[in-house]
Each structure stands twice: as structure tokens, then as C-alpha cells.
1. Given structures I, II, which gives the highest value for distance in nm of label points 7 Å out along Cα→Cβ at positions 8 and 32?
2. Quick check on the output: -11000 is helix-only ellipticity at 222 nm (-39500 (n - 2.57) for each DSSP H run of 4 or more, over all residues; to 500), derived from one of I, II. Which one produced it?
3. Could you tell me which structure in I, II was used to calculate mean projected area of the Cα convex hull in nm² as 6.6?
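Laboratory data are not the source of any read-out in this text; all were calculated from the coordinates shown. Remember, predicted model here, so these are calculated numbers, not experimental data. Cβ atoms are built from the backbone, for glycine too; each structure is taken alone.
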Structure I
Amino acid sequence: MASKDEMSGVFRAFANGGFWGYTGYYRNAKFGTLLWFATQRKKYVVIEKINGK
């Protein structure tokens, strides 16, 4: 699981975020571009693929 500090500074690159959830592309300094499908921003699980896709 990613810590709250690792997920700080996240901003929307091409995404929706609000009442119904968080979907789309987000960015931060630690991970770069992130693809989110989330309903809450309380706990984070990061899945990184080996082939970079």
C-alpha cells in the first residue's frame, strides 16, 4: 500500500473527481502518471506493471 506522503501533491491531468468517485489520469512527483478508478481517497493501493503499460 502506498503511504499518504507518497500520494501527496496529486493533481488531475485528464480526469474527473468528486461526489461519485475519482476516475482518469492523475499525476504526482513520486509515481508520475497514475490511472485511477476509486470511490474514496482514504487508502491507496498502487499496481505497477512490469512492462510499463
Structure II
Amino acid sequence: MARRRKITTVEAYKGDLGEYLKKYNYQPKLSNKLDNLGGAAFTQELINEIVLWR
């Protein structure tokens, strides 16, 4: 029987969680768009795009 790795929760993690964010690359187009919104308002269209991962 294979040994399972112990699950570590965010609360219990002692390291730098920023390292995980650097590796995260899901929906890069949407992430870039959201990172560059500046002071733009969140419209219903934008919220739908986020929720539906278009």
C-alpha cells in the first residue's frame, strides 16, 4: 500500500505562499485583464466572465 503525503492547510503552512502564486498560471488572459483593471468598475459582464471562466 502506497504512503500518502500529509495534507497541509494554509493555516498550518510555515513557508512563503507567494511561491505558489508565482507558479499559478490558470486563465492567464483573464488574470492579465484583471491585474490591469486599474480603477475600472466591476460590471455585471466582467463578473460573469470571472464566474464563468470565459
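1. Largest one: structure II.
2. It must be structure II, since only it matches.
3. II
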